[in-house]
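Quick note: the coordinates plus some simple rules give every number you see, no bench work behind them. Because the structure is predicted, anything quoted here is derived from the model rather than measured. Cβ atoms are built from the backbone, for glycine too; each structure is taken alone.
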Structure 1
Amino acid sequence: MKTSQSYKRHTPEGKFDAIIIGSGMGGLTSGAILAKEGKRVLILEAHYTPGGFTHVFKRPGYEWDVGIHYIGEVERPDSFTRVLFDYITNGNLHWADMGEVYDRIIFGKKEYPFEKGKENFRRNLKTWFRAPEDHQAIDQYLQLLAEVGRVSRGFFTTKALPQPLSWFSALLSDPKFQRYSGKTTLEVLSSLTSNPELIGVLAGQYGDYGLPPGQSSFAIHAMVARHFLAGGCYPVGGSASIVETVAPVIQAAGGEIVTNAEVSEIILEGKTAVGVRMADGKELRAPLVISSAGVINTYGTLIPAAARESLGLEKKLHTVQPSVSHLCLYIGAKGSTAELNLGKANYWLYPDNYDHDHNVKAYLEDPENQPFPVVYISFPSAKDPEWENRYPGKSTLEIITLAPYDWYEKWENEPWKKRGEEYEAQKERLAQKLLEKLYEFEPQLRGKIDFYELSTPLSTRKFTLYQKGEIYGIDHTPERYQQKWLKPSTPFKGLWLTGQDIVSAGIGGAMAAGLITASAILKKNIVPKMFQQHREKAPLV
């Protein structure tokens with residue numbers, strides 16, 4: 001069975017219980033949970049392929065993921081993240097462990113391999129940083145990660161509660177969570193240690209949430225760092241296998257995923273959402289509308305202007321900012337993983353001064369003469385045990401770095417693939433710089449590159465409809481976590497939000513938001529049912 005149909009050839013028909021805008025992880029999760037409760041769901045995706053940041057794209061002989069590079073907390077079958085994935089896929093999504101080392105944090109030429117397992121992480125840090133005060137800071141840091149994990153449960157729960165109960169719950173949980181979310185990562189790390197090298201290494205995965213330590217909320221740092229302590233995994237069959245395993249759950253309840261289906265407006269009757277208006281003018285109606293398009297798109301574009309103004313939604317949007325945008329160089333190489341001697345661990349490459357905030361600031365001010373503040377290299381074909389069956393004798397890599405949207409804004413109205421010589425020349429120059437960075441650490445790849453293509457923030461804008469090419473929704477700053485209106489419920493009856501903007505960044509954050517949104521709609525705690533399904537399907541020991 002196909003995972004989706006194109007709106008160009010298929011108009012959805014019949015009565016739907018819910019319309020979901022966007023087929024990213026938040027929309028897919030909400031849709032699957034509602035489907036398992038007997039709801040007929042219609043998911044509308046503007047792109048020509050479903051999945052949001054979980055989709056893949058192909059070129060002759062190759063394919064690449066665009067957003068999933070590794071997932072934490074799925075290595076244990078009974079972990080919350082794994083149980084939720086199993087619930088929305090009926091256990092049909094499988095995972096490949098990345099091995100003992102999942103991230104290689106490198107400053108200049110000095111490497112700090114992150115080995116899976118909290119105690120391995122602790123031991124290695126204490127080997128690299130031998131001073132007694134550093135050891136104390138490392139122990140305190142790991143205690144803080146656990147503490148944030150504990151107090152964040154109340155933060156997540158509050159999001160799903162109806163307004164009166166959420167206010168009461170917030171009185172109990174918010175002060176504990178705000179103790180960490182209200183401070184920057186740098187503030188908290190600096191309270192533990194004055195060693196800049198240790199701070200730099202502890203913040204070595206900041207690209208996973210998009211902000212250097214002086215700007216990011218410590219809450220998002222702690223959630224992400226804790227997420228990967230037990231290591232990283234990759235979906236068997238590549239990230240496209242996520243949609244391929246979620247779609248049948250939605251379809252089993254009569255639901256559909258429709259691509260090439262751009263929504264232009266949410267239809268309101270008074271203060272009630274009753275459906276959506278498509279870009280071609282057609283109307284599709286349902287008693288529930290769930291937007292996984294991000295709060296900036298939803299409140300700033302999809303809600304009619306008069307309703308936005310009457311409820312002060314524009315003012316709310318001024319309290320948040322789009323997250324980081326990026327360049328990604330997609331590379332195809334001749335030779336298998338074994339032939340090219342490629343590992344599974346990701347590279348995080350930094351200048352040798354350990355000061356992430358300084359490096360970002362210097363690069364933004366003078367990109368021509370300053371080094372990249374961060375270069376992330378991933379090896380998707382090496383992580384997927386089924387890759388060789390699909391593409392024998394070939395390998396793929398991806399290189400990502402920071403790129404503000406305003407550097408490309410002058411080309412935003414030019415058509416895709418036809419943005420002119422200046423644009424293409426800039427892309428080629430940056431692609432060559434990124435390739436040279438790759439060759440520093442994988443010199444055997446020189447002469448083996450068969451294909452490369454650079455995406456810019458304009459590519460992200462075109463295919464995800466995020467207006468500034470952002471990859472993590474809204475910025476995860478301390479100020480963002482002060483915004484009580486960032487929750488699934490909205491001022492409009494029948495309209496709900498989901499996705500990265502509800503709780504936290506990334507696939508795990510969007511999936512958690514999908515669970516929270518569905519729970520709020522159903523007025524039902526889905527978690528016991530998830531674990532019941534897990535116990536029933538778990539093998540007897």
Structure 2
Amino acid sequence: MEQTALGDTVRPSDLPAPPKDAIRIVRACSRAGVDSRDLAALVANDPVLTAELLRVSNSAYFGFVSQVKSVARAVTVLGNRALRNLVLCISMRDALRSDAIPGFDIDVYWEDALRRAVSARSLATLACLDSDECFTAGLLQDFGLLVLLYLMPEKVEHWQALAEATPEDRRDMEIELFHTTHDEVGLTLAQSWDLPPDLAVAMGYHHDGPPETSSQESVMLCRVTACADWMASVYRCGDKRFAIQRARALLQEHFQASAEHTDYLLHQVSESIADAATAMGMKVGEQVSFDAVLREANLRLAEENLSYQELNWRLEQALAERDQIAAELRFELELAREVQKSLLPGDAGEVPGIAGLNLSAKALSGDFYDYFRLPDKRIAFCLADVSGKGMNAALLMAKTASLFRCLGKGIHDPAKLLTMLNREIFETSIRGMFVTMLAGVVDPRTGQIVLANAGHLPAIHMGCAALIAEYPACAPPLGISPDCTFSSDTFDLQGGCIYLYTDGLLEARTGDRRLEKEGLVRLIREFAHLPIAQRCSAIANAVRTPDGAVEDDLTLMIVEGRKVHGMQ
């Protein structure tokens with residue numbers, strides 16, 4: 001871990017000061033060749049420390065020796081390292097008074113710290129380290145958090161969330177709350193108190209690993225404290241299942257411990273903490289067994305699995321309902337498509353001299369064409385394009401087609417017919433929808449045609465090989481204004497044909513370009529030799545995509561000008 005500069009966040013002068021006698025003892029224990037009588041004299045200078053040291057030395061948890069009655073005897077049987085560790089534990093425990101942080105139950109903090117200490121001690125054999133050294137490191141490793149709360153008591157309200165977070169999440173929360181972390185403060189504290197290097201490294205680097213220059217003992221102690229952090233969190237954090245999995249993974253990674261061995265060690269933590277608390281003179285509440293923790297984790301896993309299964313079941317239900325609705329919609333669209341087809345003329349050739357074709361880009365089309373015989377042998381015809389897409393356009397198309405066939409049988413003047421259609425469509429049109437239309441009447445016996453254009457693309461009048469004329473719109477589309485006036489053009493087809501079409505044909509692509517009018521004229525010339533029904537299909541096929549689809553609704557109608565022999 002690259003330690004960040006604490007700056008004004010935490011200064012060494014802000015840190016709580018340990019008892020001077022305790023620091024003198026710790027430093028003396030680290031000196032080579034120190035005399036046990038000198039150490040005993042240092043301990044005896046502090047009566048409170050002496051009493052605590054004798055009590056801890058005689059505790060069943062540490063089990064150094066029984067009935068140690070004098071400081072000199074305690075120093076002799078403990079040894080320098082054990083003495084140093086016990087003095088450190090006692091001094092850190094008493095560094096802050098119970099009322100030093102307003103509104104904070106310091107006993108709860110020490111209970112959590114004690115879990116880390118007991119967890120670390122249980123790993124000593126796996127790490128080939130001194131058990132008391134591991135216990136001390138575990139007890140001190142998160143002392144920086146207690147110092148942060150001491151320095152910023154207004155953050156005490158976040159203690160519960162900090163305590164119940166996993167070690168990684170807690171550290172992230174500390175950065176957000178304090179702009180530093182307990183391990184950074186712990187390292188500053190260890191350096192300020194001149195603690196032994198191995199303990200200083202463990203306090204400052206148990207999250208991200210020690211510096212490369214650290215001794216092997218310091219490296220192992222960091223691994224012990226990292227694992228102890230997660231082992232303790234099994235009993236404290238909210239997501240116990242994740243904590244158990246993380247603890248198992250870390251012990252496997254650092255000490256090749258199996259999951260069963262890790263669970264055994266976790267079980268020992270809850271069994272040993274009461275004895276450790278008694279030895280250290282700390283208060284702890286009733287402890288939850290590891291079996292109970294494991295049951296809670298498994299119950300949560302079962303609940304999550306149940307929730308997952310329920311979500312799957314609901315998703316399957318939603319998908320089934322979606323499929324059912326989609327099937328019903330497809331059925332309804334198919335019915336609507338059939339209705340639309342019924343509005344188009346019958347088979348090609350039923351009325352000689354005229355042919356049409358409608359290709360829909362989607363299920364329903366907004367284009368249509370129609371033609372039928374009049375009583376006087378002439379043929380009424382139309383081609384139209386409804387604005388917009390989808391169901392609204394399809395419904396307006398159906399209405400307009402029905403009106404054309406109904407009214408067109410009685411009104412044979414295309415201009416008057418458009419006037420009547422315009423009024424009907426305007427009365428019921430919604431959201432600005434309109435219809436462009438070409439309507440006409442042709443006499444196949446003479447080739448004379450009357451044509452009216454309401455806002456539609458120009459009709460193209462083609463001779464044998466050349467363009468004869470175009471008939472653009474002279475009035476707006478139907479449905480825009482109720483008082484529009486429409487006019488008609490009367491002309492002779494001169495043995496040629498007129499081509500009526502929608503914009504889907506002109507905007508279709510041939511190769512890498514759109515067809516447009518010039519391309520349409522080219523296709524008309526190319527397929528002029530074909531009968532008109534085949535000609536319609538050939539022109540449409542020339543602009544279809546490889547899979548036979550069209551980008552937009554495409555409608556084409558051809559009215560032929562030659563006389564039809566044998567027509568009755």
For which of the structures 1, 2 does the calculation of log10 I(q)/I(0) by the Debye sum over Cα atoms at q = 0.11, 0.21, 0.22, 0.23 Å⁻¹, for residues 329-424 alone return -0.51, -1.00, -1.02, -1.05?
1
Work out the source of 17, 29, 7, 13, 21, 11, 2 here, i.e. which of 1, 2 gives that when P(r) over Cα pairs in 20 Å bins from 0, in percent is computed.
2
Thinking only about mean count of other Cβ atoms within 10 Å over residues 241-248, which of 1, 2 has the largest value?
1
Can you spot which of 1, 2 the value -12000 was calculated from, given it is helix-only ellipticity at 222 nm (-39500 (n - 2.57) for each DSSP H run of 4 or more, over all residues; to 500)?
1
Candidates 1, 2; relative contact order in percent (Cα under 8 Å, 6 or more apart) computed = 24; producing structure is 1
Out of 1, 2, choose the structure whose coordinates give distance in nm of label points 7 Å out along Cα→Cβ at positions 297 and 353 equal to 9.2 when calculated.
2
